[in-house]
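Undergrad: Please find the structures below.
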Structure P
Amino acid sequence: MTDNTPKKRAAIHTLGCRLNQAESGLLAEQLAGAGYEMVPFGDRADLGVIHTCTVTREADAKSRQMVRQFIRANPGARTVVIGCYAQREAEALARLEGVDLVLGNAEKMHLLRHLAALDAGRGPHVLDARPARAPFTVPWPQEGPAVTRRMNLKIQDGCDFMCSFCIIPFARGRSRPRRFDDLTAEAASLVRRGALELVLTGVNVGDYAHGKRRLPDVVDALNALAPLRRIRIGSIELTTIAPGLLERMADPAHRLVPYLHVPLQSGSDRILQAMRRNHTRGEYLELLGRAAATVPDIGLGADIMTGFPGETEADFEDSRRLVHESPLSYLHVFKYSERKGSAASRLPDKTDPAAASARSVVLRALGAEKTRAFQERHLGRRVGVLFEDIEDGWWTGLTGNYLRVGVRCDGNLRNRIGWVSVEAVGRDFLTGTLDGPAV
């Protein structure tokens, strides 16, 4: 694109998990480096990339909806569909009028190469090969714009756990690590560009293993990157929490923040077994208790499901009681969604959808109570906040233990860490007064 030629405009819409978000961020930087002007999805664009999700039937439907929405709003534009739903339903997506390119998870990070082939009239236009089980690298830009937000760092992909309800191993493939030298090089680049917090992302990050390197080695390598201030593990399975991780969180000199999101899915041992989870109810409670005892004020989150096939009121009560008795500080509650090809899709005794919905309402209310109690524990305290955005006069950001905090300030606090004296629990976040330099 010459100086006299208007830049082509590209938009990316991302559905689903933090890993998708991390990959979309890298694709946006690739497109910008190739001369595209990145615009918000919904603005007029010459290229639309829809990064799909397939974790639930609702995610499938939303993915199709966003593809059609872009095509209707941008006649004549290039439409590319990538990600997990593209991996599972590539041919069906390719048959949608207006779709130019469908890339599964093995090919999506090579988007620029496939766009060039498309421009040259070369195919194929559908690439849905399963990802190879081998250490991988990520095409990240050597140089880029200044970073002004928390950044995701992809360290792993795929999963070997094969939970009976989950289709993601079929969409993402088997567990495989990102090369250690590649991820640390990108991390160093992000820090040079201004990143103060890196969030480690993957499908099963605790399963990271590249040679003799394990997740604690990744954490320690990033800990040596000044001026990085925070390292956060996005989500981790209970059975993969390595010795020493909690102690690193408890060490004030270490940058690993006091935060764990540990998927639970059910508080019933009978249902956990049917789900093919690798832990029991007792093991989960033991981990949470040990974390709370080792790391003061640790933020503890969980995913929990209602309506799994065969779930009875007694099973649900086990889940409710576990949440009530535990030190969890927030919940992500969702209803079971049958996925064709998963082991659970063949189970009998489907749960009544109305019962699953009612149970979700109960757990969400309990989760809100747990979150509020955790917030109230911080009233009158002084907490460090990494500010991200301003809305309606409030600068908001996150503490290390994942509490959202807001202050009113005339200055620019974006991507700065400041001390806040917490004064009240607001509707959407804690509120307080800036009480220390924002640096």
Structure Q
Amino acid sequence: MKIWSFTFGCKVNQYETELLRHRLLGSDDSSVSHPQEADLCLINTCTVTAFADKECRQLIRRITRINPMARLIVTGCYATRAREEIQNLSPQVEVYTNEEKDDLPSCLGFEVSEKPLGIHQFAGRTRAFLKIQDGCQAPCSYCIIPTIRPNMVSKPVERVISEIQALLKNGYREIVLTGIRLGLYRGLDTSGNKHNLIQLLKKVVTLEGQFRVRLSSLEVTEVTDSLIDFVAAHSKICRHLHIPLQSGDSQVLKDMKRWYGANIYRDRVKTLRQTIPDCGVTADVMVGYPTETDLMFENTSELIKEVGLSGLHVFRYSARTGTKASILKPLDPKVIAHRAQMLGTLDQQLRGDFYERFRGHLREVLPEPLGEGWSDNYIRVDVPKSKRHLDLSHMPIWSSYWEGKRSQGIPQIV
């Protein structure tokens, strides 16, 4: 059977899609690049925003047009939240919630001798994502995810280590640890002892081989002095942390039911910068929360500049039915769009400033087949053909914008 898959959303979703592919295909890699060629099309959905829902629906409709004979399997967070809504798009669609993912192969009629404990490869990627935690119970007023993934679960320590070893054996040199709340990892070892994230990392960095580990996303209250010191002391941990901000105004953060204020964020990032000066620090930022005024938005912009973030992932607020914020009067969409555009411009400036700091500096870079790559501190670079065959290598970076590659530019390695 030929299988085509597509994933919307976060790294957790991408890992879960790859695990499903492993279970459906086994050692027989019958995946195809185009949905027209597939006997089975698998779509793993996201529902963080209304726009994400819209993108999912558009792809589902497209698949029903171009390959009406294929089995069309839709799963993920949108499928969990709005099963009937998706089912009504077409009789061709078969919907499975997140809770049903584990049973999906047998439900589809595949012979499954045993459930694999993890993955050993990540199709089409030089970096492998590894989910070690799932679930969130945070009270954020705008977020629907805690109602969709409420169960806090951590992968056992030995399974994490085993999965990393399998990926390293297959040539992967960057492992991205991910979870819905990665910083709340609490995995058990074979003796029943609970390990937090730092205790797990202590075991990971002792593994043999040339590789590095990247932490996907940590809430600011999880970026403790101990974690910062650990990252500083171990070269196998990437000099990059993604720390969601959401807003730089304390009143908006309070309205959002976030559990920190602007001062806590400011302090944590400054401490991180002082301890690891070359660390890249990126953040999620939401614009247009219903109580956000022009002054509050300005406070967000100023905080971002003050702490010197190296990049932003900008979200426009989207009301999610069932959340506390959904009953609030929304802001004018034009205001939200303008603020998103302003932060988009600021993002380009921040990335450019961060690139310039490392002009001519040697950084550890993982080349990718198409000629790009990521430095350890999360600078995207253009790698010349003569160096694309390398694994992790230290290369000098020319860090002004490289015109013509992308709108924001990609610095070149020379």
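Values in this text are rule-based calculations from the coordinates and carry no lab data. Computed from a prediction, not measured in an experiment: that's the story for all the values here. Cβ atoms are built from the backbone, for glycine too; each structure is taken alone.
Undergrad: A value of 2.9 was computed for distance in nm of label points 7 Å out along Cα→Cβ at positions 38 and 94; which of P, Q is the source structure?
TA: Only one of P, Q returns 2.9 for distance in nm of label points 7 Å out along Cα→Cβ at positions 38 and 94, namely P.
Undergrad: Have a look at P, Q and say which one yields 0.95 for FRET efficiency 1/(1 + (r/R0)^6) of positions 54 and 206 (r between Cβ atoms, R0 = 41 Å, to 0.05), as calculated.
TA: Label of the originating structure: P.
Undergrad: While we're here: Taking FRET efficiency 1/(1 + (r/R0)^6) of positions 62 and 334 (r between Cβ atoms, R0 = 25 Å, to 0.05) for each of P, Q, which is largest?
TA: P
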